[in-house]
Structure 1
Amino acid sequence: MELKSQVALVTGAGSGIGKAAALKLASEGAKVGVLGHTKDEIDKTAMEIREAGGEALVLETDVSDEARMREAVDRLIGEFGRLDIVVANAGINGVWAPIDDLKPEEFDRTIAVNLRGTYLTFHVAVPHLKKQGGSVIVVSSINGNRTFNTPGATAYVATKAAQVAIAQQLALELGKHRIRVNAVCPGAIDTSINDNTTVRGERDTAVPVKFPKGDIPITGGRAGESEDVAEVILFLASDRSRHVTGTPIYVDGGQGLLR
């Protein structure tokens, strides 16, 4: 129970990496604020935590909405009294399209969720973290950092690169408050995020590159699992990483080195 007596906030906790992170932190004793915009999904995450003997608070919220994010964190503090760990995971792939076809409102939506959402998570959580220190883990991607080969993903890669920059900037700004800030950059992970991706004009933006069979070397081509990312998040949330801050950690099985 490495995180006993600590309180965590996980955004996008209804599925995929966010859900795996919430369950992992709870299994180590953390009380978890399970935040997301799909009520039935975050209810299931919270139920699984409780069934395993943990404590969870459901926070139905849009991460791009300042008032709702502030209300959600206030509820978390009211319920559990403190905040020690933040996993800024909520994000969308959005629309992937040629730049002259990508609509401004489509670009803005991806920026709102992925980038404004990350900013607001810090904005409303940091005052509580400053009271005793803590750890923030931003879930970014190899896209926009190690790789740029996803056709039409201009808005997405912009947000993922910016998230790493934010983590590094704030690692310095918040260090004096004993707050560590790091990023995890997953590669191909077996989640449902691709189900909510709109792709247009892929042939117009794709670069014709043939990747070798098994382009994730450590698994022979098989995508990683959310649990693989959650294990790294646990390390960054715990005191084991007490001297690690401002660091992007790639969880891609070597995929980004090939691509």
Structure 2
Amino acid sequence: MNVLIVYAHPEPRSLNGALKDFAHDRLTRAGHAVQVSDLYAMNWKAVLDTQDAPGRDAAAPFNPSLESKHAFESGTQSTDIACEQDKRRWADAVILQFPLWWFSMPAILKGWIERVYAYGFGYGVGEHSDQRWGSRYGEGTLAGKRAMLVVTAGGWESHYGARGVNGPIDDILFPIQHGVLYYPGFDVLPPFVVYRTGRMDEERFAATREALGERLDTLWSAAPIAFRPQNAGAYEIPALTLRDEIAPGRTGFAAHIEQAVTAGALSGA
């Protein structure tokens, strides 16, 4: 299988750097082909702007979505964007690895998503009608591929528990897992989360590495998070709200998961 690791940490000697190297070696020894997009080492351009739309009419207002669509369809995208899209097509599984900064991903990784997810590649595909609202949330250009987050957090695991002060880790990661990954079609595996990273001694690092290895070994067999597909009958179209008989009385992120999966129980943290 082909695996792409998209890695966002500025320090190669960090815990993230060590886990990234371990994941690369573990997957390679298991016979998989692995590519790593090390965004800081690549000096990845994080800002989506007019430079990503070569040949555009400079006198016209800049519309990021439409300019992205034109560049994608006409083959005029910048080389770095096209290269990363090729990696996404090549990969059977994608791992996004990053430290949790301000309750989200580092800006450089967000910029990778904004630029690589061009209109027609990451979104804006499929039929839009009274019966369907595009090929997304379980469908799309990346359907059939798998994805997983590897996330490090400085806080304690209890801080991200059901009643923790930071909010449940499942809720914090929902926009990334459901929006960034499930939206274009990925089957999304429960995340691997490492907590309290400032208290990482050799014994705990060895245990963390072994737990990550076990997760990598089941990258193709583990059950994905049971997000509800958009066009399979659970949602009213075009309102895109859950039908009354689906998860009655439930609201919020959890209502969009058929069977809740607790990240903390599966994270190996």
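None of the figures in this text is laboratory data; all of them are computed from the coordinates on show. All values derive from a computational prediction rather than experimental measurement. Cβ atoms are built from the backbone, for glycine too; each structure is taken alone.
Computed quantities for the displayed model
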{"item": "For 20.8 (mean count of other Cβ atoms within 10 Å over residues 58-65, calculated) the corresponding structure among 1, 2", "result": "1"}
{"item": "Entry that produces -8000 once helix-only ellipticity at 222 nm (-39500 (n - 2.57) for each DSSP H run of 4 or more, over all residues; to 500) is calculated, selected from 1, 2", "result": "2"}
{"item": "When FRET efficiency 1/(1 + (r/R0)^6) of positions 90 and 234 (r between Cβ atoms, R0 = 25 Å, to 0.05) is computed for each of 1, 2, the largest belongs to", "result": "1"}
{"item": "For 4.7 (distance in nm of label points 7 Å out along Cα→Cβ at positions 74 and 226, calculated) the corresponding structure among 1, 2", "result": "2"}
{"item": "Structure responsible for 4.5, with distance in nm of label points 7 Å out along Cα→Cβ at positions 82 and 250 calculated and labels 1, 2 on offer", "result": "2"}
{"item": "Structure responsible for 15.5, with mean projected area of the Cα convex hull in nm² calculated and labels 1, 2 on offer", "result": "2"}
